[in-house]
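Colleague: As structure tokens, here come the structures.
Values quoted throughout were computed directly from the atomic coordinates according to the rules given, and no laboratory measurement underlies them. These figures come from a predicted structure and were not determined experimentally.
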Structure I
Amino acid sequence: MLATEERIIGPGHCAVLQERKRDFLVYHFYDRAANGVPTLQVRPLVWDREGWPRPAPQSGDSSPQN
């Protein structure tokens with residue numbers, strides 16, 4: 001579901017947080033832009049028509065969404 005991309009290196013240890021009617025993907029990664037500092041990120045999960053989850057696209061800014 002996740003792969004290294006741009007500043008996100010080695011994302012892993014994923015969990016799903018369900019809050020009311022929304023789902024979020026919670027995971028950690030090493031932040032390339034911060035010299036590899038371990039970082040926690042929370043992104044909304046979206047579901048396709050067949051019921052498969054995927055993380056929502058990151059916002060337009062370059063900072064991780066925590």
Structure II
Amino acid sequence: MKASELRNKSEAELSTELLESLKEQFVFRMQRSTGQLSRPSEMKKVRLKIARIKTIMNEMKSTASANS
């Protein structure tokens with residue numbers, strides 16, 4: 001998911017998206033530890049997605065505090 005798509009979402013939608021991504025990352029970690037991970041590149045994609053979501057959430061918080 002692109003950052004521009006994430007910026008159009010509300011804070012509640014971003015937090016649910018973050019939670020889903022964290023769960024997905026956990027599943028990939030468990031698969032890697034048991035040797036069942038078929039596509040290791042998916043772990044990197046999930047990590048980048050989590051970082052994008054957190055960055056946009058922090059941007060939203062900083063703009064909200066700057067506007068107050």
Structure III
Amino acid sequence: MKCYMCALEGKDTDALAICIVCGMGICKDHLIHEKVEIWEGSFPFPSKKHEKPLPRFLCEWCYEAFQSG
């Protein structure tokens with residue numbers, strides 16, 4: 001799979017990850033790696049935060065969409 005954003009720029013770069021939101025293939029230059037806290041529990045409480053966060057990869061477009069919300 002190739003990086004979609006590189007393809008738009010006229011480059012041919014292999015994708016290293018897939019955006020978890022839109023499914024776009026993204027290379028190391030276009031991916032954003034974040035860690036998401038995981039919470040467990042029933043409504044309304046008690047909730048417990050897991051020790052280790054969940055890693056996620058986002059393309060730049062989906063990352064910007066989440067930041068603007």
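Colleague: For which of the structures I, II, III does the calculation of helix-only ellipticity at 222 nm (-39500 (n - 2.57) for each DSSP H run of 4 or more, over all residues; to 500) return -28000?
Modeller: Values: I: 0; II: -28000; III: -4500.
Clearly, the read-out refers to II.
Colleague: Taking 13.5 as the value of Kirkwood radius over Cα pairs in Å derived from one of the structures shown (I, II, III), identify that structure.
Modeller: Of the options listed, only III reproduces it.
Colleague: On relative contact order in percent (Cα under 8 Å, 6 or more apart), which of the structures labelled I, II, III is highest?
Modeller: Comparing I, II, III, the top value of relative contact order in percent (Cα under 8 Å, 6 or more apart) belongs to II.
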